Structures are given as C-alpha cells and as structure tokens.
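Please find the structures below.
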Structure P
Amino acid sequence: MTKTPAKSKNRAVENQVAKCYSTWGTTYFRDYYQSKNAYPPVHQDLVKRELKRHGAKTLLDAGCGPASMLRGLRFFGTKRYGFDLTPEMVDEAQRVLGRQGVPSSQVWLGSVLDPQSYRPAGAARTLRYESAICFGVLPHIPASADREVFTNLRGSLKRGGLALVEARNELFSLFTANRYSHAFMKDRLIREDGLLKRAGRQKSKIQGALKAYENFFRMDLPSIRKGKQDEPGYDEVLSRLHNPLEAREQFADAGFKNVRVLFYHYHCLPPLFEASAPDFFRKESLLLEEPEDWRGYFMASAFVLAGTAA
C-alpha cells in the first residue's frame, strides 16, 4: 500500500523523535524525575489523584517512555500496559516493570498514530481499558494529527473510561518574555505575514516596528536543547506548544465528555528570573501548584486534558 504524503511526513517526524530519545532510555527517569535540579514531578501526584478518584482497574500509558509514570503506580491494584515509539525506552520500561512483576508482553513498541498500537500483540480486538494516560507525546505530534491521537485514545477506552493527556502550554508564552513569547505574538496574535501583505506602501515602516518589538523579548532564552551524542536534541525535533482552549475543544470533539484542563509546573515569575534566587523561585512556584487555578493558563508551562469516554 502506498503511503500518503501526510503519513510519510508523520513517519519522518516520528523517526527523528525516536532518534532524539534513543540515548535517554536509562537516564530519563533519573534526570527528570529524581534530579534535585529538575522541577519536582508534581504531575505524578496529579495523575495518582485522578486515577484514584476514577478507580480504574486497567491502565494504558500511550507513550510510556521508560515507565516513568507506570513504575509509580504499582500499589494501585491496576493492571498496567504501555507502549512507546523508541525501542530503548521500551527495553527500559520492560526491565523496570519486570522487576515489579509486570510481564514484558504488557509493554511494546508502538505509535500513538497507529490505532493497532493501542493493544499488545495477540490481544483481542475487543480489548478496552478503563483508563489511559499520554504524557510527553503531544508536543511531538504534527498539528494535523492531534485529532487522530485523541480519537485513537477514545477508541482504546471503555465507555466512561478516563483519559489524561499532557501538553505544553502555549499561553504560558504570554508570561515568559522570551523567544516563545515573541513567536506567539508574531505568529498567533499579530499574524505578521498577513499584516505585511496588507501594509502596501507602509510595509517598510511596519517591518521596522516589528523589528523594534523584538527587542522587548529575551530572544536568547531558553537555550536550545541539543542531543547528547549525534542525535537531535529536544528543540531540534518537532516539540510543539498547545493552546489549552483549542485543545480542550478538540478533545471534546474527539468523543470525551466532562473535559477539564488541569495545570501544573507553575512559575512564580517569568523563568528568566529563576537564576536570581533559585531556591526561593522553586519554593514559591510549588506553592502555586493548584491544577484548576485560572492563573495556570498563563503561569503554568504544562497542562493535562482530563475527560471520560462518551
């Protein structure tokens, strides 16, 4: 069967993402969940609270990485499944969960864009889960495929099943005063290309104004994250931001009801000021951690879409 241009493009993106994460299999959990330098993984508690409230007995982690989330759910009495795009991540997840008694067959290689990946090899086509999580995945999905991921997640769940999907918060750009802020203002609010097309004889003046506007932002921040070896780094592969207002609507359109937006990883000040008083910055930011505080739309760098399958 001939691949469509969209599928070929998506596959090329996935290949780059898998290559990016290929050197992180054995270090990702330590670097991002255990390191004193990293922001505490407050999203783990968020997930645990939501799963406990829902009481699901089966859980799928779509994009499980090295079982970063699944390994902490061993005492929930939940049967855990997971798949990931990166072979090295799957190997580590199987190793970690195997020590907890989870069969290796319950962790497999797969893509969130492939509906067949949502169940292990040999499982009945009727297999449906009572809950599903998807963290660290949506940033690496082309915009045209967001709905596809949401639909696949919905199809993997029993009616009433809980889904928790994480994304990076695009509206946080209104708070950060860095290159993300400039890109958001230029591309999403001002929509520079259309403005310049309509400027006519005033085009050079408008270009000058836009160039001057750039000076209001720290264009050197945040630093570009590169790979460890010869693989592309996080900021060198597709790593999108999502508008929580738009994402919530898409999530509901894909078949989820009672949709909520839950925010985490708050910042008490724009992140460029963290180095001035790092301990105080961390302490005050943690005090802000309230998933349903409206300030999360602007002061939290990430959010979770929570909803149940209709």
Structure Q
Amino acid sequence: MPPSGERIALTSFVTCAVLAGGNAVCIRFSNRELAPFWGAGLRFSLAAALLIGVMLVLRIEIPRGRALSGSALYGIFNFGGSFGFAYYALVRLQAGFGQTVLALVPLATLLLAVAQRQERMRARAVVGALLALGGVAVMSRAPLDQAVPPASLLALLGGVFCFAEAAVLVRRLPRVHPVAMNAVGMVAGAALLVAISLVVREPIELPDRRATWVAIAYLVVLGSGAVFVLGIVVLRYWEASRFSYLFVVIPPIAVLLSAWLDDEPIGAGLLAGGVLIVAGVYVGALRRAQPQPAKC
C-alpha cells in the first residue's frame, strides 16, 4: 500500500474510534427516555436522511444493481442486525460485560474472513485480538461471576456476528461511494429496527428532554454519519480483520468520556487494561509484518 493510503486509513481509523467512543454515552442518555429499538430506529432514520441530503448536495449517484442490493444487505447486518441485537442485550446485561463480549468482533471477523476465503489465518492477528480482549476485560471488570440471561448473551453474540460479517461483506461488494453505501444501508437498517419496534409494541414517541435531543443529534451527525463513512474509507485500504480492532479501541475512549460527561468512576483497571488494549491493537492491526528473507 502507498504511504499516503496508509496515512489516510490510520487517520480515518483514529477519528472513527474517538467519535464512536462518544456513542455509548449518548446512547445512555437516549435510552433514559426512548425504548431501545425505537431509539435506534429513529437514530438511523435521521442519519439516513442526513446522508441522503449530502448525496443530493454533492450529486452522488445512487448505487444500482448488485451495488444497491449489497449496500442494503450491508445495512441489514451493520445497522439493523448488530444494533438490534446489541440494544436488546444491553437491556439486561451490564455495559462492561457487553463491551467485553463485543471485543470479540476482531476474532469473529478474522474467522469469518478466513472461512469465506478473503484472508489467511495469521498468528499475530489471533495474539493481538486475545491481548486486546484481555485488556477490555480488565478495564471493564465484567461481572462474569454473576448469572447471565442466556437470551441476552445469545443476542450479544448475534451482534458480534453481524458487526463482523458486515466488515467482511464490504470487502466483497463493488466499489460504492462511502456516503451512498451508508445512506442505503441506514435506510435498510432503520426499516428493520422500526419494524421490530412495532412488532414488540414499543411506545413510538419523540423525546421531550433537551439532553435526549442533544444525544440524538450527536448520534446522527457524528456517531452515525461521520463514523460509518470513515469506517468505509478505512475498509478501502485495510483488511476487514484489521479494521475490526476498532471494537477494542472504543471501550477505553467510551469510559473516559463517560467519566467526564456521566460521572462514571475510573479505576486502576482502566490503566492496566489500556496497556493490554494498545499492545493488542499494535500487534494485531498496526505492526507491519517483517519481510521474508530472499531465498538463494
């Protein structure tokens, strides 16, 4: 890869991680007033409208044929399935435990990419993912000794699968402008989330609190529009398993922002876990492979 492409990918990756780290805090504020499936559906409906507006201003063409169907399928996995599963699971599971399980996304992505013959199994990727997963577990102090509702755990694992498959899927689809792919994807994902909300008979209402509107505004503009467009940019340069390390960089950022905005206490586990996370991301995603010596 040219050095300029690596710089673009790395800058987009870091920016994406920082912005996505604020999502967890904003979702906490949103969930205090809105039902989970409806809140997620409203978020992605507004985000889709925003991206469609950007497409009109920039005169970005709507995908057609296989590109259109692929973008919709990406949205069903990345927005509808993953967030539907995650929102349902986090109704009963604590946030620390949920973040720890979602840190399995890099391993799941690698395994899915290998199974679909998109990548080869690499020892350093497995080692990096395990180091990072251990770091998130230390940082969040997940309550593994407590009873875990089986349905919630299965839902969270379903979210891991959907996030991972979406990243693998993007690498197989025809090239589509990142804004167009996410606009189509969010329309499909939002439709699925709203349909689920109607089926389970959640209250469909707009928020009254100013804090909820501020949280939704962040989730729509930065947490959805900017984050997922940047994610597509990274996936144009990096393999899916490398990009998926985003899921182990987000938790420490989220904890820091939560401590600042939501008075969440920071313990020693954050420091120790942070070291493991940085080490895991470096080994698995950022460290360049050593060139093989030439054979005589």
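Mean count of other Cβ atoms within 10 Å over residues 63-70 computed as 14.8: which structure among P, Q? Corresponding structure: Q. Source structure of the calculated read-out (mean count of other Cβ atoms within 10 Å over residues 119-126, 10.8) within P, Q: P. When helix-only ellipticity at 222 nm (-39500 (n - 2.57) for each DSSP H run of 4 or more, over all residues; to 500) is computed across structures P, Q, the figure -22500 traces back to Q.
Structures P, Q were shown, and Rg/Rh (Cα atoms, Kirkwood Rh), for residues 191-230 alone at 1.08 was computed from Q. With Cα Rg over 2.2 N^0.38 Å coming out at 0.98, pick the structure among P, Q it was computed from. Of the structures listed, the value fits Q.
Tell me which structure, out of P, Q, gives 19, 50, 30, 1 once P(r) over Cα pairs in 10 Å bins from 0, in percent, for residues 31-102 alone is calculated. Checking each candidate, the match is P. Given a value of 1.00 for FRET efficiency 1/(1 + (r/R0)^6) of positions 87 and 247 (r between Cβ atoms, R0 = 35 Å, to 0.05), calculated from one of P, Q, which structure does it belong to? Computing FRET efficiency 1/(1 + (r/R0)^6) of positions 87 and 247 (r between Cβ atoms, R0 = 35 Å, to 0.05) on every structure in P, Q gives 1.00 only for Q.
Structures P, Q were compared on relative contact order in percent (Cα under 8 Å, 6 or more apart), and the highest value belongs to Q.
Bear in mind these aren't lab numbers, they're just calculated from the coordinates by the rules spelled out. Please read all numbers here as calculations on a predicted model, not as lab measurements. Cβ atoms are built from the backbone, for glycine too; each structure is taken alone.
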